[in-house]
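What follows is a set of structures for review.
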Structure P
């Protein structure tokens, strides 16, 4: 590993990346190993970053979307029950 490679590896290690991964990424960048290793590391790290950002914004967006859908469903069901009750009341009133 050249000086710049060691510098990159140390930089990654200082930011919390494991030693093996830091070395593999450095070798991939230098062309010693296939770039697939570096791409996979980028994908893993970016998913972690997305997860952290999502949690900082007040919870996963997926859960928020599910909660909104649940609210819509409850309102819709309540309207249906109300409509059916009114229809039944009219029927009872006629009899």
Structure Q
């Protein structure tokens, strides 16, 4: 089975002491990073108030994109439309 990871999974890896279960899961599974997750990470990096923190987060994003370039999923128009529908569906809004 292949998985799509969200920004919270990737940012866990960037912690000083990441949860070992997350690290193990990443090592043991096939996963992909969708383009909107990269956008979320970049949004967070750009919103950091400290210039040093912005630089640090941008470097982590650069490294991730370099290390996992084969895991990146581009979106086509139909995929983006499905995401938009799902993002605002009542079923999804009830689940965190």
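Since every read-out is calculated from the coordinates, none of them should be taken as a lab result. Computed from a predicted model, the values in this text were never measured in an experiment. Cβ atoms are built from the backbone, for glycine too; each structure is taken alone.
Quick check: -28500 is what I get for helix-only ellipticity at 222 nm (-39500 (n - 2.57) for each DSSP H run of 4 or more, over all residues; to 500), calculated from one of P, Q. Which structure matches? Could you put the intermediate results ahead of the total?
Details: P: -28500; Q: -19000.
That value comes from structure P.
Of the structures labelled P, Q, which one yields 2.4 when distance in nm of label points 7 Å out along Cα→Cβ at positions 15 and 31 is computed from its coordinates? Can you show the working numbers first?
Values: P: 2.4; Q: 1.3.
The value was obtained from structure P.
If relative contact order in percent (Cα under 8 Å, 6 or more apart) computes to 13, which of P, Q did it come from?
Details: P: 13; Q: 26.
Structure P accounts for this read-out.
Where does the value 50 come from, among P, Q, when percent of Cα pairs over 19 Å apart is the thing being computed? Before the final figure, lay out the partial values.
Numbers: P: 65; Q: 50.
Clearly, the read-out refers to Q.
Work out FRET efficiency 1/(1 + (r/R0)^6) of positions 39 and 63 (r between Cβ atoms, R0 = 25 Å, to 0.05) for each of structures P, Q, then name the structure with the largest result.
Details: P: 0.30; Q: 0.90.
Once FRET efficiency 1/(1 + (r/R0)^6) of positions 39 and 63 (r between Cβ atoms, R0 = 25 Å, to 0.05) is worked out for each structure, Q has the highest.
When distance in nm of label points 7 Å out along Cα→Cβ at positions 23 and 87 is compared over structures P, Q, which one is greatest? Intermediate results must be reported in sequence, preceding the final value.
Numbers: P: 7.2; Q: 3.3.
Top value of distance in nm of label points 7 Å out along Cα→Cβ at positions 23 and 87 goes to structure P.
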